[in-house]
Structure 1
Amino acid sequence: MLKKFLACSALALMTLALPLAAAGAAGGEGKIIVADANSTHHLNLYVAFEKGLFKKRGLNVEIRQTGSGVAAVVGGEADIVFNCPTGVITPIAKGQNITIISQVKIPCTSVLVVPVNTPFKKPADLKGQQLAGLSNTCCAVIAIRDALKNQFATEFTLTALAPGAALAALEGNAVKGAILEEPFVAEALLLKDSAGRPKYKTIFDGHSDADGDGKIEPNLAGENPPCRTINANKDFVRNRTRDARAFIEAIDEADKLIRGNPVADDIVAIAQKYVPNVSRQAIIDSNPKLGFQIKLDTAGLKGYAQALVNHGTIDKNPGDALFAPEFKGITW
């Protein structure tokens, strides 16, 4: 099921430049509070804010840093959160007050990072190995784990660590590999040994040759799997539809700016302002990989939901109920 995630929406994406008068509830009813956890994966949010794209549309957006963004949106303390979809699918499936309104980016850029001299040559070599990763419900961890289990009868053991801590664990030889997201992948690939040679490489990511036979192995996480989504409180979307749509319109404009030149000085500077613990070079190396877009990969996201069903995390796949009906024909 998670061998590939195919974007398959049959609807042509309608422009977000809709007349706001026809977009639903009246706008300008106060702040839009975004519960955020700093990440270059949210660069379109920061660019839209710093470039005045929200103000241009009459929106008063406040970005609040928190480690509990989904809970804040469910509880009504915040309106919007950018998050890994598996962290949002679960509360949606349990009937909580949150919905998916837009994609943030495709594909997921999390890959397996290992030492250059790793003995892992084929996926089956990962059997029983200790790897670090964000969590057992991280999209990439689920996809890689399911592919290994279903295709190679292989499972690994996960140490749940934030990306920076996962890289530190790899450096300390506490784990044999780490499933890292950008820009931490780029950061790892910049590290050198005492002789000035690269310390780490990626394997089984669709871009590398692990066994040296001259052939690129497929990505265990699947082909172009969807990554983060923009998620909102259902009441906010229902009561302030106009503002919610204008917010995504601003994000769409920011996406175009980033895709136009992801390593432009101003874009990199904005990333550094919000994610100061990452090197400038890692940002430059990773930004071109972040495929910002608003169009939802509904098939891939429903695939993640089914994986959560299979893992016993949720009882039923919500299907199209994952997505806000107010955005049908716009982002899905």
Structure 2
Amino acid sequence: MCKMKNSNSTTPKQLNFRMPAEFEKQEALWIAWPHNEETWPDMLEKIENSFIEFVKAIHTGQKVKILVNDKESEEKVKGKLSNVDLSQIEFYQIKNVDAWIRDYGPIFVVDNKEKAMVKWIFNAWGNKYDDLKEDNIIPYKLKEIIKIPFFEPGIVLEGGSIEVNGTGTLLTTEQCLLNKNRNPALSKEEIENNLKNYLNVSNILWLKNGIEGDDTDGHIDDIARFVNKNTVVCCVEDNQNDKNHAVLKENYELLTKMKDEEGNSLKIVKLPMPDPVVIDDTRLPASHANFYIGNESVAVPIFGSEKDEIALEILQRLFPQRKVVGINCREMVYGLGTLHCASQQEPFLKQ
């Protein structure tokens, strides 16, 4: 058993912890049940329906752990999950402001014997939303319940800004991690060292910018995702008049030249962007890349266009052992995120 429950001197890398890839076996999917009406004005029922479908798609293959504000909220959610096997669901009564647990929740790392949590600073995507900063305390609340080692790098980082292949390579973007609204006092090298020490990666690949409408300053989980150790799906926009065309083309071309931690070229598969989703004259960050990889299923955001089926077919070919399920996220993306943003994976620990 690791003796260092919270240490500024000992890092996960020194103790042989690593962040597994999402496609590796999981213990649980973590979500925070949506309740914030400011995020989804007059839409909460539709948002809850998307979350219900998300839970249905994933829960047969692993636990689903749900944050709810209180006992009353828990009972309401249980009622909404009437068609779900509740023995697969665990509830945690932890008050939260919003559903974006990918970004404020802990990142789980593992070694050969145990799991640990890495708690980063959540500053609401570069101090954009003061009311949402309260969710920075969620990992501390979980620490009181889940008695496992706990590490704090002391830097700002959101889970949606990084993507790993589980064997040493990490993908991210310059627009987000090098943004002065995150860690203005740190150099690129210092940020890389934190990633290496706290996630146990050795090879960091930098893409450039994110998609139109993304208030996270270019999170990777709307752009490019590992589907296995050396295969990345990368979003592309064929319409040359679309603002995403040039940005995504540059990222794709960069990826074609990148190598994994062993020096091997990556296999890059193009994933089409959905048709633009615009609500109240606002372009929203809709992306099929914001999928969640579960043990038995892959939940993919869809938005009601012909591109949906194309994206689902591509992903089904890439995940032949899993069922690819489309989840309607046309309303959810009004909150500027979808399935991956609203989830966090807890890896399975081999016994």
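Which one of 1, 2 has helix-only ellipticity at 222 nm (-39500 (n - 2.57) for each DSSP H run of 4 or more, over all residues; to 500), as calculated from the coordinates, equal to -6500? That value comes from structure 2.
Figure out for me which of the structures 1, 2 the number 22 belongs to, where relative contact order in percent (Cα under 8 Å, 6 or more apart) was derived from the coordinates. So the calculation was done on 2.
Of structures 1, 2, which gives 0.92 when Cα Rg over 2.2 N^0.38 Å is computed from the coordinates? Label of the originating structure: 2.
Laboratory data are not the source of any read-out in this text; all were calculated from the coordinates shown. Just so you know, these numbers come straight off a predicted model, no measurement behind them.
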